[in-house]
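Once you scroll down, you'll see the structures, which are given as structure tokens.
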Structure 1
Amino acid sequence: MKAKDYNFVLPINIARIINEKGMKKCAVAERVGYSKQQFSDMLNGRKIIKPCDAYAISETLGVTMNDLFEMRGGD
């Protein structure tokens, strides 16, 4: 997977996991330490999600980094 692909799949997986867990994006943003706008920018591709961001988000969501970077086919 190329670096540009990570910032395509990562926001999709983060949003999916938040939805599956019945959480609110603003609550996740607050727990991770981002403003709602910063987190929205990450999920909408306006801000690159760095590895340290992905780690903090995975810890907050209670998932592994592999879960965040998982490439899913057509489900």
Structure 2
Amino acid sequence: MRTLEEVVSGVFGVEPQSLDESSSPQSVEGWDSMGHVNLVTALEQHFNVSIDIDDVMEMGSVGKIREILVAYGVRA
């Protein structure tokens, strides 16, 4: 199974090693509103979850995404 960083890197075309818990729309090129939609879709498909809209809005960094996925029972 791919890691969270690998999913994020696949969406935005960056190296997984360039991402850390603080990586966010401010530091990752392409992580704009449309990129965020693409990221959420990729996360839902890869981890087989349906993410609530409130949680989608809270996904402001890789660390926060990991925290949310863990709450859904995902080992990210």
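No value in this document is a laboratory result; all are computed from the given coordinates. Predicted, not measured: the structure shown is a model, and the values here were computed from it.
As an exercise: relative contact order in percent (Cα under 8 Å, 6 or more apart), calculated from one structure in 1, 2, equals 38. Which structure is it?
1
Suppose mean projected area of the Cα convex hull in nm² works out to 4.3; of 1, 2, which structure was it derived from?
On the way: 1: 4.7; 2: 4.3.
This value belongs to structure 2.
Thinking of 1, 2, which structure, once helix-only ellipticity at 222 nm (-39500 (n - 2.57) for each DSSP H run of 4 or more, over all residues; to 500) is computed, gives back -19500?
It traces back to 1.
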